[in-house]
1. Suppose mean count of other Cβ atoms within 10 Å over residues 77-84 works out to 20.4; of P, Q, which structure was it derived from?
2. Which structure, out of P, Q, was Rg and Dmax of the Cα atoms in Å derived from, given a value of 30.5, 93?
3. Out of P, Q, which structure matches 34 when relative contact order in percent (Cα under 8 Å, 6 or more apart) is calculated?
4. Can you tell which of P, Q yields 0.85 when FRET efficiency 1/(1 + (r/R0)^6) of positions 53 and 133 (r between Cβ atoms, R0 = 30 Å, to 0.05) is derived from it?
Structure P
Amino acid sequence: MALDSRTLWIAIAVAAMIIGSLLVSQSLLQRRERSALLWGVGMLIGALGSAFIGLRSQLPALVSITLANGLITLSWAVIAAGLRSFNAQPLRWAIVWAVPIAQMTVFEFASVVHDHIAARTAVGGVCFAGMIAWAVIDAARAQQQEKLLWRRGLIAVMVMWILTTAARIIASVFAHQSTDPSVNSVAQTVTALGLMALVVTTGVIVTLMSRERIDNWLAESAHRDFQTATYNRAGLFEVTAEILHKAHATSASNAVLLMDLDEFKSINDRFGHAAGDMVIVEFAQVAARELSANDVLARYGGEEFCAIVCGSTDIQAAAVAERIRQRFAAHPIVYGSTVINCTVSIGVSPLAHTDESLHAAIGAADLALYAAKSAGRNVVQVFAGSRFE
């Protein structure tokens, strides 16, 4: 049994208006969430287009057919732009405006489309599905860089709607199923209900997706040093626990580097704490360049850093430490009109596979670091039982 399709389109308009208003309000409250503003504006544009379709019998065809369908396509183009904003991608406003305008031009001036509802369904469906496909492609690319569970859900929903739109076009063109909103057909009822589900689901998912990113950022921030973007001490122990678990299964060798900037207090005293902060950041960058992608770098405290060199013995890790020492010693740090030269002393220790081994390895590396300082600084020392090498 077919429901009154015009009533369904008005219901879609109301749902889109409520969700759009909530998203716009969220954006205005947070101020920096531009993607939510675009999603909300897109929903409000779609609400207007859906209302025009629902009022087909009371409005001229130019408004209830041409403009209404163009607005719905524009709404999903703006939503796609919102997803690009969320993904930190260029917005491509030319595409956002060009496709709906081209669609409305064809609807109004191409007689083969203007006079045949099946042709309008095909053209409108292709434009509409094209905007959603654009959003899907961009979201899939962004997902490779940032894994978000709810973005995967959004991609799945949009792909389903693209397939639904394709089926609607086929039903209209080849099966001669009416898609005219003024006719209470099964095809029109299914279309309206499907669009309502897409509107509501999209509104919910983009909100949850934004929340998921914030939660991930907060969790990551709790384990990161704000100044250097390396791990902090808590992050070091958490990530190393995973490394030790894998090492226990594979018997892989790992090692610890404990690194301390030499005469750092004198830098603060002579040039100020801002200069000291710059030296710390510069060292973190130098060390990160010499470590592999699998290694872990953390700010252990103050001017002291700790690195886990994965898949390496203590001797191999000592070679990495020596590269860090040499690169940093040869790395002048320009602070205003002053060039600051700084060195680093490094202690190296093997890292066993037990959960308690990190504390022991850091203790051993600390002894080696003390030996490096005693040896005149700017030295790498390896802990080897009761002696240093």
Structure Q
Amino acid sequence: MASTVEAPADRQAGFPFPSAYTILMALIAIIAALTWIVPAGQYERVASEALGKDVPVAGTYAPVQANPQGVFDVLLAPIKGFYDPASGMANAIDVALFVLMIGGFIGVVTATGAIDAGIKRAMTRLKGREKWMIPILMALFALGGTTEGMAEETLAFYVLLTPVMIAAGYDSLTAAAVILLGAGVGVLGSTVNAFSTVIASDAAGVPFTDGLLLRLGLLAASFAATVAYVMRYAERVRADPSRSLIFDRKASNEAHFRSEAAGAGDFTGLHKIVLLLFGATFAVMIWGVSLGGWWMAEMSALFLFAGVAIGAVGRLGEKGLVEAFVGGAKDLLGVALIIGLARGIVVVMDAGHITDTVLHWAEGAVAGLNRVVFV
């Protein structure tokens, strides 16, 4: 395992990069300012049964009365990002609640000790072969991406895989790459993804099997290239920790995650049951999303129920279960807030009637392009 190397002090020097919250609020303010400059306009819309929403009709763009957004609109945008106070309609509140339920679920699983004990056992079994975890795990995430568009569902795995990768001598960025890029290339080559390929094909009136071989080729090529890149980066970091892109966080990450792993007990039969329930929860989620018509509300309820069930099986007790669930949700509260802030950008664009203007400009830019150039 790679030895701990202190980060050079100059890595910390210079202007501190602002947080995601500051960046998003600045973007909301910038977009609000653009509503005073960019011409307002809208397309005519028609209901699409395949997409389940109204869609713009090409060639129907027309200027409309401008509605510039002011200071109060900027302040209200993050709230409207969660729900519309005027109509009571949900915006991103369902996604934010889903994130909190996943956080609580992970908090309960972690409190049982099953994750830490499982990591300790896995590292013992995989000693000397750690690098092969990367293609295997990326293949599983790519499978989820290409079949059901796995995205928000991967959040729980960051908590699980980060300590595994650090214990293997890699960095936390390797864990993020395995999950994000693995699922990403799966979505990129969406072979039978009902939420992109199938819906889009239905909307266009063509069989979703059209272009399947092309998508399979795209998936295979992008997966091979991505796995090779991640494995190369991971092995470079393992051989020389100073080559990590987040080397300045190496000491703090290792102190945090390795201290937890060091305190892990033996991997017991109870831990096996907990991890089986953990895996079964995601299997049920994939079934529900792919075949059962589930979305955020149903998935949130699943993780809430699974967290309670695992807490009971793990013998946490009522107080321990509640504290673990609330603590886990608290860990992802920042993510939930970012979701609302990000949606607030769209709220300001829509309220200022400049969303369709940007779409119209994009339509004009690609009109008449050769199909190969367009793709």
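1. For mean count of other Cβ atoms within 10 Å over residues 77-84, the value 20.4 is produced by structure Q.
2. Details: P: 30.5, 93; Q: 23.3, 68.
Going label by label, the one that fits is P.
3. On the way: P: 13; Q: 34.
Answer by label: Q.
4. On the way: P: 0.85; Q: 0.15.
Structure P accounts for this read-out.
The numbers here are math on the coordinates, done by the rules we state, and not lab data. Since the structure is predicted, the reported quantities are computational estimates derived from the model, not experimental observations. Cβ atoms are built from the backbone, for glycine too; each structure is taken alone.
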